[in-house]
Structure P
Amino acid sequence: MKPTLLILAAGMGSRYGGLKQLDAMGPSGEVVLDYSVFDAIRAGFGKVVFVIRRDFEELFRTQIGSKYAGRIEVEYAFQDINDLPAGFTVPEGRTKPWGTAHALLSAEKVVHEPFLMINADDFYGQDAYKKIAADLVQPRAQDGKSHWSMVGFYLKNTLSDHGSVSRGVCTRDASGMLKTVLEMTKIFKHGDAAENREVEGAYVPLTGEEVVSMNFFGFTPDIFAHLRTAFTAFLQERGHEQKSECYVPAQVDALIAAGKADVRVLETTGKWFGVTYPEDKAEVVASIRALVDAGEYPQSLWG
């Protein structure tokens, strides 16, 4: 069974004109999302599922999904803030979505095979897709525990020259299995290394060689049952808040700690690209241009 690519795109708003996700980055007008689908196709994925919102479904199908017709099977899932377990309602005044765990749960009915979850606006590179695709088709032990994987990037390959970034810094055991993911929310470049500046006067030095999670997880469908339980618990504790969100990496971290899941960390030396700041765009465009010139991508992906 070929794996599925699941793309979290519900955060893409309906006013496409100013959104970074649909800014042209490639030499023939490609957006970052195009490179994700292209890399998945050549890595052997059989389907792509977009998690979007109903309010921009028609526009998304026309501008995005239609490009891949005949190249890979395309399906859609819809994140709705009102889609909650029985007994829960959206608190008055809340407009913020419930986070990536809720977004992922919205795809449960259309994903029945091993799958890769990614962000819509991140460029991960073909090496990451090849490694996760090879892992996703491997048989899993039937021992009552969930067995997943992720591709980890070296921190130095994910930093911005123009400000701070948030990253999940990973620790691993001797066999390469994920132990913990520690969220650091104000990582700045610092010379040839980096430092986390969340606490004034107590900066945490980082070498840049740390492996970080960039939301590039390989899951089996059993993740959904875990997330249903976790999301219900989250709503019981924090569902009354206006801006709280339930994140996939945090839930994975909790499942590892509880002995209910393990995650194999696959490393890549590839560089992650993303437009965190407006000034990052020029570097992303130049980096993709360099990959095209080196022959890693065609001049036109869909031409």
Structure Q
Amino acid sequence: MTQKITPSTVLFLTISPLLWAGNAIVGRTVNEMVPPVTLNLLRWTIAMLILLPLASRVFRRGSALWPNWKRFSLLGLLGIGLYNTLQYLALHTSSPINVTLVAASMPVWMMLIGRMFFGSSISHRQTIGAVLSICGVLLVLSRGEWHVLMSMRLVPGDLLMILAAIIWSFYSWLLTLPRDPQEIRHDWAAFLLAQVAFGVAWSALFTAGEWSIGAQQIVWGWPLAAALLFVAIGPAIIALRCWGIGVQRVGPTIAGFFSNLTPLFAALMSSAFLGEIPHLYHAVAFALIVGGIVVSSRR
């Protein structure tokens, strides 16, 4: 695995947080239309139906999927079933600024989990890069006024997001293990479908639990349909594919720094939808986040 960042790798690792920012905005918009765990199931079911015509061969008898079903079941549980469910639950129960702030700890968890469970070392450059990147996120969240951060308090939804960040870190590191059969690893649609299929099964199990404790009804309509189509194609299929490519090229630690672009993109999107003009602190925050990426990735 090379640690050199090419322009195409930067593009892949930037597309993912851009789409995830859109996912956060849409998730907050439809949280009154559909229960959070059910939203995750509907999203990935649509994604699976889109992938089926492209890679249905992965389910045939004799496919390399079946001897490796435990690995893909684990990837589906962590990256699709648990992470996304916890993210929607966090958006449903916590304030957006708190959720985004907690998600900014992703590079730190990437480094710690890599060091503790996957034998990865942590360099001084990566530590400095993490500090710069998190400062950029804090600047966005505080809107340039640090007293805003001091008034924040953690709520149960924030703890869910911490758990989600840890789970996503494990998922990203597992992507780097060379255990996938070649016929699946080199077929992007098959590789995604193998994970998504198991992820949908896990999500269905979680959704059954949600409805058993009295989840509210789904408010069907064109707004919800459009939202589901977007989160299934963009933040699900495209973002997951781009993230997988980036992680396999430069590793989870460096890729983790790109995830801190998500709150910046979310703030800019919110400003655009609200008709507000971006401020100077957005530019400063972008410089800090990108600076963290550059410093951490230098040899």
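Nothing in this text is a laboratory measurement; each read-out follows from the coordinates by a stated rule. Predicted model, so just to flag it, every value in this text is computed and none were measured.
The table below lists the values:
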| item | result |
| --- | --- |
| Label whose coordinates, when log10 I(q)/I(0) by the Debye sum over Cα atoms at q = 0.16, 0.19, 0.20, 0.22 Å⁻¹, for residues 7-150 alone is calculated, return -0.95, -1.25, -1.35, -1.53 (choices P, Q) | P |
| Which entry (P, Q) yields the derived value -7500 for helix-only ellipticity at 222 nm (-39500 (n - 2.57) for each DSSP H run of 4 or more, over all residues; to 500) | P |
| Value 43, calculated as relative contact order in percent (Cα under 8 Å, 6 or more apart), assigned to which of P, Q | Q |
| Source structure (of P, Q) for semi-axes √(5λ) of the Cα gyration tensor in Å, computed value 27, 25, 22 | P |
